[in-house]
Structure formats: structure tokens, C-alpha cells
Structure 1
Amino acid sequence: MARFEALKELIAKEGIEFVDFKVVDLVGRWRHITVPASRFTPHLVESGVAFDGSNFNYASVEGSDMVLRPDLDTAAVVSSQGEKVLSIISDVHIAGGKGQFIGDPRGVAKRAEEYLVSEGIAETALLSPEFEFYVFSQAEYNSRKSESYYALTLLNEGSEYSFYHICPPEDQLFALRNEICRQLEERGIPVKYHHHEVGALGQLEIELGFDSLLKMADTTLIIKNTVRNVAAEAGLSATFMPKPIFGENGSGLHVHQYLAAGRKSLFEEEGGLSETGLCYIGGILSHGRSLFALTNPSTNSYCRLVPGYEAPVSLAFGEENRSAAIRIPGYAAPEERRIELRTVDATCNPYLAYAGILMAGIDGIKRNLNAKELGFGPHNQDLYNLSAGEAEKIARAPADLGEALCALEEDHDYLTAGGVFEEEQITHWIKVKREELCLVRRRPHPYEFSLYYGL
């Protein structure tokens, strides 16, 4: 009640007229429902706001009555289309007071954190993603029975060199990134730094410090929403698609992470990786192929995962090696000894992806899956340029979404441990993603016309 009263005072002080409830759908897209500030009452907070769960892909039309209940600790004043609103992230519950919906992705993230603690492994999992994305002057796309196209109006078109950390005037989006980061800082999200990425045609990066799994999953959606809104207000178009441009670097969501006790990394041991860290890596890489179905769950994900564009395809780890799926940064202080999982992209639902990564790591620790002993590394050579014989010895990322979904179907017991993921939830995820895959497979690709129209 104290938190609610503080928010009511904030609403009055800021002259806020509307309260905006944000809730994630199955695939990781934010939806929202807005109520007048006068309707923001203790009863509304307790009972929630009703919605149709079938439109969020959570359920079929029968039995789809659900409610969202706001998590008041996530409340923040934000500007939306020139108007201040109170934005609150919400959890999904079953209508009729039947408790939290077991398939709520945010609930999965909470259960993963609780499972980590209950197993006595660590006090917390700390994450720090790198957010890569492209900004274009304009993006047009459509897909009809007789027409399918996309057209991007690019920045710096014709450039032939890396724009990594480039300065203005070539860095045309410096002011845009400043405004994005300004809004994030105002919302209490500390930015570590921002810069232009390798892609010359408007690829950018924002990196944060570390925070808990649930908080960082919330923050991931906040950042994606802020980036797209600020770009739109500037008359530009932003996308987190893994591979929007042929022949250019794709955009990943590299996830730096470590387990901690008392904020001290459990991955540190005498200047190197501890047994805990090696087993955590072993768990992730052992379940690597099935994890892709959660961390890279779009057909476009696999357009990025090809050698030569800084997207690793080898399920291995290496020290300071950006061609490996897991890199061990050499600059990390001992108290923050970490790993960096470089395969992830931002088409994931962050609650499910981050929880899945943690569950794989926990399984590795519980089963003593030491990554060195299992032959996952350390590999400190360029894994993009291995001989055919050398490459055969290292497990590879799935070639496409279909392969990843088959892997998840065969290997997901590590996810259901402790009731974190539900079997039914995983089955539903596979079903939804296979339907999505079919939508792409059934449509002629524009490049197929270049290849085959005249045959």
C-alpha cells in the first residue's frame, strides 16, 4: 500500500493523466493497456485488467480469459508521443483469481532465479547484454500474394570500411544515441557506453552494467521500446532484426553473465575460471543447440549465424576469442569474472532466453559438465578458418530454426527442472514457432525470382 500511495502522489505531482500497463506476449513483443489515472486504484492493482490471452498467443480462444497485474516496483514516468504517462510492467494471471499464468514468460524468469537460490548454487545471476541494432532513414516492407519486398533507405551507403567507433561527421547518429541514453538514464537505467558498431550503414550499440536476470529482462524490453520510439520521433526507423542487410554484419545480443554471492563472481579462481564457471559453460554448450530455439527463435536469426560476420557458429569457448560461442573477456576484474555468450539475438523473448541460459548453466554445475574436460575449449584460434577436419570436431549451431526446434524437442529436461519451465509451455512454444517457420517456407522468396524465374 505504501508503494501505491507513493505512486498516486507521483501522479498528482507530475500531472499524469494516464497509467500504461505493459505486458509481454509469447514471442517477446510488448503490448499495453492504458487506463485513466483516476482508475488507478488499489482494487485495480489487486484484481488486474482483463485481456484476451489468445491474441498474445498464450492460449486458444477457449479458456483465454486472463488479467494483467501491475508490478508496482517497475513503475516509471515516461514520455510517450509528447505526453507523460506512468508506465508499469505487469504479470499475467488467470482470470477469476486462479493465480499467475504458468506460461507467463516473466514468471519463468522469476522461477529460474528462485531455482538458482534454492539449489544453493549462488545468490544471484547477473547479466549485462550488449544491444546492437540498425537505424535507417526509412524502411518499407510488404508481403502479398503477388508482391513481396523490402526497401531500406540506408545511411552511409557506399562505404567500404568498418565504422566501429567512428566519429562524427561519419557517425550521423551520435545525437540520436545520446537522446536514447538520456531517456534510459532518466528512467534509472545506467548506461555503460554507446558507440557506432562495425556496420557502416547505421549499426549502433548500447551497453549497460550488470543487473539481475529479471531486472535485465525487463530492461531489455524497455531499451528496445525506447530505441524504436526515439528513432520514430526523429523520423527514422530502428530494427533489432539479426540480419536486415545482405553482406553486412548482423546484430546480436551478446550476454555477459556470471553467478554471484555477495556481488562477487563465483566464476573467479586465482585469476582464471573456477570449476563452477567451467561447469556453467559446459552446461550452456552441452545444451547449446536446443538453447538456440529460445535465444535465436526467428528464421532471420540464421541469416546472421554464418561465418565471417562476427557471429559465432562454433559451440566452443575461448579466451578473448570472438569467433567462439562463449568468450572469456580478458579485461574483467576478478570480482566480476564473467563469460560472454555471443550467439543470442534480440528476436528472443528475453524472459525465456535468459532463463533458458541460466537453467543450462545450472544443469552444467549440478552434473559437473566441465567444459574443458568435455572438449569445448579453450579454443583460442580463429574458429572461422578451421580446416574441414578441425571443424568436424567442434559442435555447430543449428543451420536454421527448424533444426533448433527439433533440438529443443529432444533436449529440454534441463529447462523443466524445479518446475521453471512447464512441459506444456515448451510444446506450445515449439508449435507456435513451427507455424511461424511455415509462414516463411510457404512464401516464394524474392531472390528465388532472380534464380529461377527464367528457367
Structure 2
Amino acid sequence: MSKSIQDVLNIIKEQDIKMVDFKMVDINGQFRHVTIPAENFSEDTMKSGIGFDASNYGYAVVEKSDMVFIPDPDTAVIDPFCEIKTLSMTGNAMIIASPENRPLPQYPRNIVLAAEQYMKDLGIADTMMILPEFEFYLFDQVGWEVAPNSIGVSMDTRQSYWNSAVEGRGVVVPKQKAYHIAKPFDQGYECRSEMCLHMKDAGIEINYHHPEVAASGQFEIEPQLGPMSKMADATMMIKYIIHNTAIKHGKTATFMPKPIYGEAGSGMHVHMLLLKDGQPVFSDDNGYANLSREAHYFMGGLLKHIASLCAITNPSTNSFKRLVPGFEAPVTVGYATSNRSAVIRIPAYAKAPTKRRFELRNPDATCNPYFCYAAILMAGLDGIKNKIDPHENGWGPYDVNLYHLSDEEKAKLRHLPTSLDEALDALEADHGYLTVGGVFPEELLTSFIKTKREECRELAKIPHPAEFDRYYNL
């Protein structure tokens, strides 16, 4: 149920709220926030907004950086991690203009809304439903240093196989054998259950949580399907809850795609389907895997643009340490049913017409979720508009394990980028499908690519501990 401004004022009064916190999103998809005393909050706050400097968020040049943040009352939730009772809201950034303010096109939440409107204007669908899967690690200890005289990182998880010789530990999980393992080996259970309860209090319904494959503290929480714009907000809140609940339990959480060498990486597989007037667009009893032509064209758009999408869905150099063969991470451009080696997997268990869908398996949670989901939608819509058939383009269906093909057979296939630099090259060359309809501003993509290029250059300059192991005594 939608909340009004009066509903928010009632919550403040009835719950004896002391502070109102406004959470904003920077270009990297990280929360920033500003807090005001609850007695200063009024209807005018919701209409006039809170001023902020957008240049510090990565969106606007300094000369045009003064913006206002307009809270969305639907997002109002009591923050469980504040000792002083605090009501939290997110919302949209606006450009200060006369006679009235207008949306800042670069702001992530506005881009998701623009992508949804573009979809409606095309008449293809009116709702995109998505379900992101959240894989993450919980560590008991982590530390790193990048200094001229010391470069390194260390982490520990009590249940990890590397603690088998530590006196008093005893309960450890063998390497890569943690999938769905039960107590006492599952030492993150209580922490995850509390995370899920906080998510429910925030209006986010959860399907389940469980241990993932990696023995060193890897877990998954899966929410239920929801409309794209709401799930973008939910993604931010889920990450916020996971990080803060971990700290409360004396642990630390990371969504880094590949924090541990030799263990499974963490992705954020995105399930998706389209609805029009409440009816499924992707369902067809006679289609491959019971999917319609529109569903196949949508997959065709994703597969055509997958290299450039990777710059947005996998925007860290660490992302590409996960996208390697051998760990159920996708490396091949293709689609199939129940096949985790292809970048698009059609789950065989989704049999109901309203649940028939597919998942894109390459994204990870280092992405800005608003950019990620909007870009996925725009690529898919491009596929439907241009009738890009994935089968006719030789992208499947692949009903074999693509990891087990011969080198000769693998050479015939398209593969995902192997580095962030390669993905950025693709985005530079292929982004027209994102800017159509004014959904992704050209200046945002230019700024994003420039920032990420510099990130790649800086990280490439830093010696790696593994290089000492390989080259020190040559």
C-alpha cells in the first residue's frame, strides 16, 4: 500500500521517531545519507527536498552541482541499526529549476523509472518483474594493506577448511563442499535469519536463505519476484541490512565477486519476466522451454549486447576473476535450460505461466543496481524491437555442459569479456540501445567509462603478492 506524506508524519508521531534519515545513491551504487531532527520534518520537506552537492556523488560537474533530494514516502522504514529511533527514506534527485524542479537524468533511481516508462511507451509490457539472488561471504576477520612497503590481505572464517589444524575448532567444512550444509557447520545461520527478519520488516519478502558452495563462509539470500524499480530499491536495502547485521554479529560481509582464490565466486543472478495488464508476456506452451517469441527476442537482445552490458553489470576488476571456467560462473554467450555454464539459464522448475522466466547469470553485486536492471531491460527491449533470435544467431540452446567442450568447439563460441577494460571497450562501441528514449544520458556513460578506465589504470600499477611468488627470484 502506498504511503502519503501524512502517513509518514503519523509514523513519526506514533513511533516517537527522533531522527529522519535520507539515503541517496552515488554513481557506484553506494548509499550516502543526510539526517535531520524529526521535529524539522514537514510536508514542505517532502515537496522542497534536501539540498546536496551532486558532484561529490559522481553525477554533475561542479558548476552545475546543486541539486535537491525529494524523499519517496513509499520507502519510509524504521532503521533497525540506529540506537536513536530513526525513520529512513530514499527518493529521487532533482535539478533546481524554474518554475519547478525537474529530475536529474543521471540519478540512478530516475534512470530505472525512465526505462520502465520507455517499456510502457513501446507497448510491449507495463511491468518488468525481477528476482536478484544475493551471494556473499561472511568473514570473522578481514584486513588488507596497500602501501609502498606492504601489500597484502588476510581473512578468516571459523568454519573454513584451512582451520582444521587449529586447536579447539574441529567443526570445519571441506573446500567447495558447503552447499546447503547444516548446523553445526553452518555457522552463519542465526546471522542470516536475522537479516531476513529485518528484510521482512522493510517490506522485502524472502524465498529462502542457505549456505552456498564455498566452504569459507559463502551464503545466499533470495527475495521474491518484484517490479524492477521496487527491486532496485530493495537491492540497496538488502545490501545495507546484510552489511549492518554482519557487524552486529561480530562479522563482516562482502559482495566482492572473488574474495578467495580457489573458492566459488559470488554473483547476483537476475531472474526476469515481463507482464502486460497482469498477463505474462514470456509464456508460450508451445515454445522452447515454454517461452514465447518475445522471451526469445529479449534473450537475443541480452546476448547481442552482453559484452557492453558487462561493464555495467560487472563493473569491478575483481568481477572478471569470478567469470572463469570451473566454478559454475558463466563464460559463454548462450542460453539453455537448467544449464549453469551458459550466461542465460532457463529454470526448469518455473512451470506456471506467470512464473516462466530466465536468469542472467553474469551480474554481481558490485554493480549499481539501478543501472544494472535498467540496462538489462533496455538490452532486452532492443531484442524484441529488432526481433533478435538467439537460435538463428547461433547462441543456443546449449543443452550440454559448455565447460566440457573441446578447445576446437569452444573456439567457435562467443565468450564474455575477460577484463573490465575489455567490457569498457565494448560499452564505448555499443551503447545506443541504452541512450534510446533518453533513458541513459550520454554524459553519464561518458563519465562512467572515464571513471572506470582510471580505476583500471590505477589497479594495474599496483604490484600483486602473487607476482612476488612468480617472479621475485627470476
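Read the figures in this text as sums done on the coordinates, not as results from a lab. All values derive from a computational prediction rather than experimental measurement. Cβ atoms are built from the backbone, for glycine too; each structure is taken alone.
If distance in nm of label points 7 Å out along Cα→Cβ at positions 231 and 247 comes out at 2.8 when worked out from the coordinates, which of 1, 2 was used? Matching structure: 2. Given 2.0 as the derived value for distance in nm of label points 7 Å out along Cα→Cβ at positions 295 and 343, which of the supplied structures 1, 2 does it correspond to? Answer by label: 2. Largest in FRET efficiency 1/(1 + (r/R0)^6) of positions 79 and 151 (r between Cβ atoms, R0 = 30 Å, to 0.05) among the labelled structures 1, 2 is structure 1. A value of 5.2 was computed for distance in nm of label points 7 Å out along Cα→Cβ at positions 95 and 399; which of 1, 2 is the source structure? It traces back to 2.
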